[in-house]
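Scrolling down, you'll hit the structures one after another.
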Structure P
Amino acid sequence: MIKIIFINILRRVRFAPSPTGPLHIGGLRTALFNYLFAKKTEGSFILRIEDTDKKREVAGAEKYIVDALNWCGIVPDEGPETKSPFGPYRQSERSHLYNKEIKKLVAAGHAYYAFDSEEELASYRNECEKKGETFIYNYSNRLSLKNSLSLSSGEVADLLEEGEKHVVRFLAPKDKTVKTIDLIRGESNINSSLLDDKILMKADGTPTYHFANVVDDHLMKITHVIRGEEWLPSLALHFLLYEAFGWKKPSFAHLPLILNPNGKGKLSKRSGEKGGFPVFPIKWEGEVKLEGFKEHGVLPSGLVNYLATLGWSPKEGSEVLSLEELTEMFQLKSVVSAGANFDFEKLNWYNHKHIQDVSNEYLVDELQNLNISAQKTNKERLTEAVGMVKERANTVLELWGLLEYLFFEPRKYDDKSLKKIKKDGLDKICSEIISLCHSLEKPDSLIENLKLWGDENGIGAGQIMMTTRAVLVGGLSGIDLQKIVSFIGLASVSQRTKVFVEKHI
């Protein structure tokens with residue numbers, strides 16, 4: 001359904017991913033920081049799909065991006081399904097705009113047609129390599145190459161009329177100091193002679209990233225470009241493009257990298273596999289299926305909270321925060337330039353805290369989405385059980401392992417636990433458990449009665465408690481023993497004890 005919106009032009013930011021596969025966690029962090037900045041300044045957060053490279057486009061990737069953002073609560077104000085004066089929001093639907101602007105740039109003398117074939121350019125590169133040099137298409141050789149600067153206007157007109165294959169290149173100025181400003185990294189200067197004449201329009205008529213994103217940002221009235229560090233080397237070119245058009249530049253901020261846990265290199269899928277964690281927010285159902293943090297039992301609120309700390313820190317003393325609280329505190333000027341190591345254990349810590357803050361009903365819904373056995377369990381009883389164990393869980397998936405014994409008798413018994421309880425009196429304890437289960441009306445006093453019996457028969461309370469727990473749970477872990485008994489009931493306690501006796505006594 002297309003939504004019609006009112007435009008806020010005070011602060012406008014965009015997240016502009018390419019639909020070439022699942023959204024990486026680094027991209028999600030970029031979207032989050034854009035969202036936080038927009039909401040903090042009462043501005044607009046825009047989703048723009050940069051899909052001009054059709055060769056690399058992957059089916060389903062755009063939907064995945066939208067679903068991942070929605071799962072995290074990072075919902076765009078404008079996007080592909082929005083009707084507004086600034087649309088459309090897919091670059092593949094904006095060709096008429098790029099064609100119009102490239103003609104302006106060529107007419108103004110800031111861009112030119114280049115007719116060099118791929119074979120000719122490869123030959124030039126080989127010649128340079130033989131001399132130990134690097135081929136750069138710029139002021140040093142452009143007049144000796146096949147383009148509209150070296151050819152006569154008549155020759156250019158003829159080639160264009162004949163449909164000669166060509167690209168449009170930017171005319172990078174010679175020996176000009178380009179002063180760039182980044183809100184995170186400050187000012188820097190670069191000599192334009194070091195730049196090449198970048199291709200703005202490819203031979204197939206599609207724009208390159210550099211050209212399309214500058215045009216789109218201007219036409220969509222983007223005030224702040226908040227993007228990844230990998231685009232920092234392109235900043236000088238983008239500044240020159242804005243100047244060539246005579247357009248006001250947006251403010252730029254380049255976010256630090258999210259690094260592998262060891263701090264070496266950008267966080268990669270391989271590193272995640274090695275560390276036992278994903279690098280995508282939700283499951284990817286592509287040719288190769290990939291699980292996301294959602295499938296690992298991470299709550300969106302926990303993931304968002306942790307991601308916000310990678311490159312930025314809320315005020316001192318604030319750690320466990322909702323998306324709304326993060327928005328209130330966010331300061332773009334406080335983002336640092338240094339890369340941040342991804343720490344899965346720290347993410348689990350945040351997730352543990354958020355598990356405590358959400359309702360048991362919400363956790364049950366999440367658990368049943370992830371676990372088949374949980375789906376087959378009575379929802380009301382499962383909700384009660386989740387409330388009993390959630391303080392021990394770091395992920396939603398862990399909940400089932402922490403409460404499974406409340407619904408099913410042990411399939412096996414921990415060897416170390418068996419060694420601790422296999423002492424004189426084990427058979428007597430088991431017999432007394434079964435006897436009390438038949439004589440008591442309610443389970444609430446079973447443990448107290450067992451302790452009293454132990455006092456009378458010279459068996460310590462510790463031994464009784466360990467034995468009862470191992471019999472009911474299969475080991476010595478778990479919640480308060482009386483709570484277990486009260487939840488499963490006397491009939492189940494008796495049945496589990498009988499099964500244990502058959503196997504181990």
Structure Q
Amino acid sequence: MRHHSPTTWAAICIFIAATVHFALGFAVEFSVDEAHYALYAQHLAWSYFDHPPLVGWIQWPLVAATSSEGLIRIVPELLWIIACLLVYRVSIELHHFLQSRNTGYLTSTIPSANLCGLMAVLAIVAAPMPHILAIALLPDTLLAPISLGILWMALIWLRKGTFHFGQWFILGVLLGLAGLSKYTAAFTAFALLLVFLSTPKKPWITQAGFWFAALIALFIISPVLYWNWANDWISFKYQIAHGGGGVWLWRGVGLFLLLQIAVFGPLIILGAGIFIKDFVRTNLFSLFALLAFFFIPFTIFASLSGGGGLPHWTTPAWFCLAPFAGIGLAKAWAANHRVLIRILFCVQIALCLVGFGFVISGGITSTSVKSNPIADLYGWKMAGQKAAALASATNANGIAVQNWTLASRAAWYAKPTPVFVLDQRQDQFDLWFGQLPKGAKIILVNWSGMPFAAPIGPKVGFESCQPLDSLEIRHFGQYLSKFDFSLCSNWQDAGLAD
């Protein structure tokens with residue numbers, strides 16, 4: 001720390017992590033979601049069944065130019081770098097905001113702004129989940145830097161008390177891009193509104209710039225609104241049902257919280273705890289409003305987790321918490337409470353490296369595919385290409401799978417062969433490829449990680465299914481999974497249950 005400035009150390013850490021991301025991007029095949037969103041780029045539209053369109057639009061140039069996973073993954077890697085740089089810059093802006101509101105207690109206890117920025121970056125670099133989203137492009141990968149940009153604008157507003165017209169324009173663009181990224185961007189918009197409401201006076205209500213920003217945001221998200229209007233609002237209906245999850249259980253909330261600690265690490269929690277403990281006494285309502293960028297989405301996702309949820313949904317919220325955690329960690333570091341910070345950082349980095357090693361090696365050796373989640377990242381390219389070749393050789397109507405999570409990799413690696421999902425659940429594949437026509441002949445792909453019985457029988461599915469071939473996937477000599485390919489004939493259009 002003595003030999004380089006905090007800014008230099010932050011840049012070094014970001015560069016090292018980005019290099020690792022770039023190398024890993026070429027090492028494994030697409031995951032379920034990555035392939036799904038790459039198909040967004042291949043089938044450009046105003047919006048899509050399950051998400052707004054920006055996750056597909058942003059990678060369209062690369063998808064149009066190449067099928068290399070490593071090159072396409074440059075997009076999330078750049079977004080992660082931008083998010084880390086924004087974490088550093090927002091930490092400095094937050095530091096300036098706190099100092100501007102108090103010349104006594106705060107001035108004497110806050111360390112240098114650059115040290116706060118470095119600690120915030122280290123909290124993100126040491127967290128396992130952001131590394132996953134730095135390699136795999138998900139809507140949350142997009143929403144993280146955009147949310148930080150909105151948080152930065154909120155801090156500028158609080159410091160200056162006003163915006164010039166150009167800043168209102170930037171804010172409108174950021175809000176619109178957030179809406180194009182993910183529907184949960186509404187939580188970020190609510191946090192921003194809370195910041196505006198936290199000031200004693202409300203001059204923004206009568207300012208033309210505020211309404212101009214709102215119109216800009218509405219114009220940017222208008223493709224999503226138009227597409228849903230033209231498609232019976234199916235995306236909103238799906239998201240409402242999806243967010244509700246299954247049967248609500250308290251243990252689901254407990255597991256969610258434990259998983260959040262595991263995938264985002266105790267270091268950022270420690271820093272945020274120190275910040276809240278030390279600065280809550282300031283009674284700055286605007287400070288609590290800024291913390292809403294984390295607490296609003298996190299609380300909502302935690303409350304919904306009793307019925308189900310995914311741990312990466314909270315990623316943008318944790319990125320917005322990082323600047324606060326950076327100030328807390330910097331205070332502890334400046335006060336010579338450094339041992340715990342060093343231990344937590346080293347342990348979390350070690351866990352990240354172990355995770356990277358498992359991904360490269362193919363995971364834990366096991367006879368059960370389900371006990372080795374890394375097995376899902378290998379074999380789909382060969383399976384998709386084999387399925388496409390079999391479909392061509394047999395003059396089949398396309399490829400079929402029995403769950404949508406199996407369809408995205410099959411459709412990406414077997415393109416342009418159509419892929420049909422044999423269930424009653426409406427999804428994006430129905431919009432892309434339509435329903436399997438009655439009497440169709442198809443190549444049925446069955447993966448050992450999610451096996452299904454072949455749908456055969458009168459008024460049940462196919463008239464018959466004949467095994468054609470199989471493909472065993474091995475990596476470094478380790479058995480990972482197996483694909484079976486069958487030729488199924490005379491589809492009865494029965495509408496199989498999910």
Structure R
Amino acid sequence: MNISEEFYFNPKAKLTVSISNAALRKYASDFEECSKLEGELPIILDTNILLGYYGMSQQEKDKLIEFLDKFKDRIILTKQVESEFLRNRLTVIKKDFFGPLSKIADDYLKMRNEIEGNLKNFRENKKKILSQDYPDLFTKLQAIEEEVKATINNDDFIDDIKKRVEETTTDHKNIALLDSLLDKVSKFKITEELNDKELEFLETKFSEHISDYKNEKEISRWKLAIPGCGETKEDAAGDFLIYHEAIKYMVENKTSAIFLTNDVTKGDWLQFDKNPHNHYIEHTFRLTDEILYIIHAERTLPKISFENIHTSPQIKTDVENINNEPLELESTIISIDTEKGFGFIYTKDENLFFSYADFEGNFRELCKNDVVSYEVSTNFNGEPKAINVRKIEYDFNSSDHEVHKSEVSHINKYRGIGFISHQPENLYFHQAFLDDTEDFNGFEIGDVVEYLIGKNDEGELIARKVRLIEKKLATKQPISNGTLRDATADS
């Protein structure tokens with residue numbers, strides 16, 4: 001079986017109802033078993049599973065090695081994964097291990113200087129009013145400043161940091177030569193390398209499909225997604241090659257397979273909610289009569305944390321769009337103090353602080369529950385905060401947002417939430433998003449509504465504005481978009 005015009009992943013290729021139904025049903029029926037790595041299906045690892053090892057804590061490194069030992073007879077590496085691992089291994093060791101460790105002391109000194117500078121600036125800015133009207137408070141402030149400076153300038157702490165880092169780097173100084181992970185990887189089965197004709201063909205097709213993907217409207221771009229479509233680096237076709245090496249192996253060995261990846265930030269292997277792209281399942285089945293179960297590693301290996309402990313937490317700042325820019329997110333203001341000049345934006349992880357300096361517009365006009373867009377950055381302590389905050393007005397009469405029309409596919413009046421039929425996935429909405437929240441109690445499945453599309457705090461599309469257009473007819477059935485997620489949402 002050779003990769004060719006007749007055998008490659010073409011998102012525009014026609015699908016039949018029978019192929020789609022068979023593929024999605026088989027995926028759904030066997031997914032839980034595969035997510036637990038039960039059975040005997042081969043396990044294909046993405047490159048990021050291996051390279052992530054070097055940023056883990058030693059405890060997590062040991063767990064990953066244990067996993068690789070346990071499943072060594074089932075683990076498969078494609079030739080492209082082997083190549084990427086070897087090409088990037090030493091760079092990642094330096095970037096994700098030795099580099100960050102060496103910066104700990106410098107980062108502490110930088111933070112210490114910032115604290116001293118902030119204290120001094122505050123004292124100088126408030127000197128006139130405090131020294132003249134509240135001299136006792138000014139004296140206390142000077143004492144606090146001296147006490148803080150004495151504490152943070154303790155050189156014993158800096159010396160201790162340098163000593164600990166030196167011990168760690170000495171223990172691992174030969175990791176480039178004597179590497180437990182490299183030893184395990186060297187024993188895995190490797191797929192056959194694609195020939196030059198196949199590689200040239202895939203490079204050409206990748207360029208064509210990426211061009212189509214980028215030129216498509218953002219709201220419908222998902223239909224043209226292919227492995228690697230979220231990459232911005234020069235060798236972006238790597239994921240496209242990995243996918244085809246995997247399906248070629250599946251055909252030649254007449255087997256389905258499990259593909260483990262730790263990458264959801266680009267939305268190409270998996271969607272941002274960590275669920276699969278349905279058309280990947282369908283087209284893989286169309287080509288192979290088998291299923292490639294693409295699964296996020298943290299779901300399959302919940303006892304292993306792939307967190308890079310050597311870098312500062314950046315949460316959503318690591319999520320970039322196709323233009324390599326920080327992803328703009330949306331949420332609501334959960335609390336605001338316009339007099340003191342700060343507020344908090346709701347997110348599922350932790351509410352994000354922002355100040356008047358982070359807001360574009362008149363800060364005093366902001367109110368609780370206002371919808372805002374923002375990007376996530378960090379303060380000098382490495383803690384997440386919101387920046388570039390802007391108020392968003394959702395209005396059916398505004399040209400800023402396209403008005404959509406569909407039906408209510410699910411409603412939960414107790415929780416005050418619902419879903420609207422929409423491709424590729426049903427859109428979530430909340431009772432609070434209606435002009436008149438009392439209208440929500442009259443909503444039924446099948447009701448026709450108009451809505452505007454926004455985003456939530458994870459960058460996922462939701463319905464931000466909803467209004468009733470037409471009540472459900474007695475004989476009318478609610479629309480279903482046929483995705484796996486429908487069954488989950490309606491259960």
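Just so it is clear, none of the values below were taken in a lab; they were calculated from the coordinates. Fair warning: this is a prediction, and the values are worked out from it, not measured in the lab. Cβ atoms are built from the backbone, for glycine too; each structure is taken alone.
Quick notes on this structure:
- Label whose coordinates, when semi-axes √(5λ) of the Cα gyration tensor in Å is calculated, return 45, 27, 19 (choices P, Q, R): Q
- Read-out Rg and Dmax of the Cα atoms in Å, for residues 12-211 alone, computed value 18.9, 58, structure in P, Q, R: Q
- Highest-scoring entry among P, Q, R, by distance in nm of label points 7 Å out along Cα→Cβ at positions 84 and 412, is P.
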